[in-house]
Structure I
Amino acid sequence: MKKTVEELLQCPYWIIDILPAQVPENSPGQYFAVENYFLQGDRLEEIKQKHIDLVLKLNCYRDISISDESVINPAPEHVADEMKRRYLYIMIDESMILSEPDDTHLTVFDPDPQLLELIRQLASGVGLYVWQPNF
C-alpha cells in the first residue's frame, strides 16, 4: 500500500448505499425520517450484514486488510466483528472502504475501474447500490 489513509480520504469516492442515487437537497420526500427508520434496531443490523457480506465477498477476489492492523486477509469473523463494532478503514490494493457501525452506507475511495465494477456487481447481489455524489 503506497497511499496513506489521509491521502485516500482526499481522493474521488463512491457511496455504497441502500438508495440508488443521492437524494437531492430539495427533495419533496422525507429523507431524514426514512433514514432514521433504517437506523433503528434490526433494520440497521440487516444493512450492516449486507455491508459485511459485500466486503467478505470482495475478499474472495482481492486482498484486504484493516488499516491499523498488520494482517493481510484477516479471518472473516474478525472482519465482521470489527465492522459491527467500530469505525474501520478497509484497505484494498491502492483503494479503501470506510465502514461505520452506525451508518447505512459504505464509502469507497479511489477504486480502480476493475475494483469499482466488481464492487458494483457485489453490491447489486446484496441489494445495495453504488453511486458517486454530486459535487
Structure II
Amino acid sequence: MKEFELTPKMLTLSGVFYPTGYAFIMFPDADNARQAAGQVETISTNVMLLSPDTVLKEIGKIDGDSHAALPDVGTEGATVQRYVNLARKGHHALMVEMPDAKAAERIMAEVRKTSFSFGQRYHMLAIEDLE
C-alpha cells in the first residue's frame, strides 16, 4: 500500500479534490479499510489508505478541530463535504486507482465484503456513486 500524497493531478483548476481515474471509498473504521485494502491490492497496485486526519487536512483543507465550511463549488464540493463529515466521525478512506469498468467491478466486489460507508469513482467529467 502506498502512502497518500495529494498531487496537482488530483485537483480541479480551482483546487477542489477530483482524482480522475480513482475511487475514494470510506469505511467506518481502520480495520474495515485495511481488510479491504488487502483484498484490493491483488487487483490494483495503486492503493492508498487515508486516516481521518489525512482526509480532513489534505482533502478537506481543515486544520485541527476547525469547523470551517467548505466553499460550495457544485458536486465536487458537496462530495468533499461528505468525506469531511465522515472523517469527523472517525471514518478512514481508501483511494484506489480504477483504470476501467472491469477493474472497478472487481475492486468493488472485494470492497462489498467489508463494511464501507460511502464510495465514489471519478471519471473525466462525472462522479459515479459506488454501491
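Name the one structure among I, II that Cα extents along the principal axes in Å of 45, 32, 26 was derived from. Of the structures listed, the value fits I.
A value of 1.00 was derived for FRET efficiency 1/(1 + (r/R0)^6) of positions 10 and 58 (r between Cβ atoms, R0 = 25 Å, to 0.05); which structure in I, II was it taken from? That value comes from structure II.
Given -11500 as the derived value for helix-only ellipticity at 222 nm (-39500 (n - 2.57) for each DSSP H run of 4 or more, over all residues; to 500), which of the supplied structures I, II does it correspond to?
On the way: I: -11500; II: -8500.
The read-out comes from structure I.
Every number here is computed from the coordinates shown, using simple stated rules; none is lab data. All values reported here derive from a predicted model rather than from experimental measurement. Cβ atoms are built from the backbone, for glycine too; each structure is taken alone.
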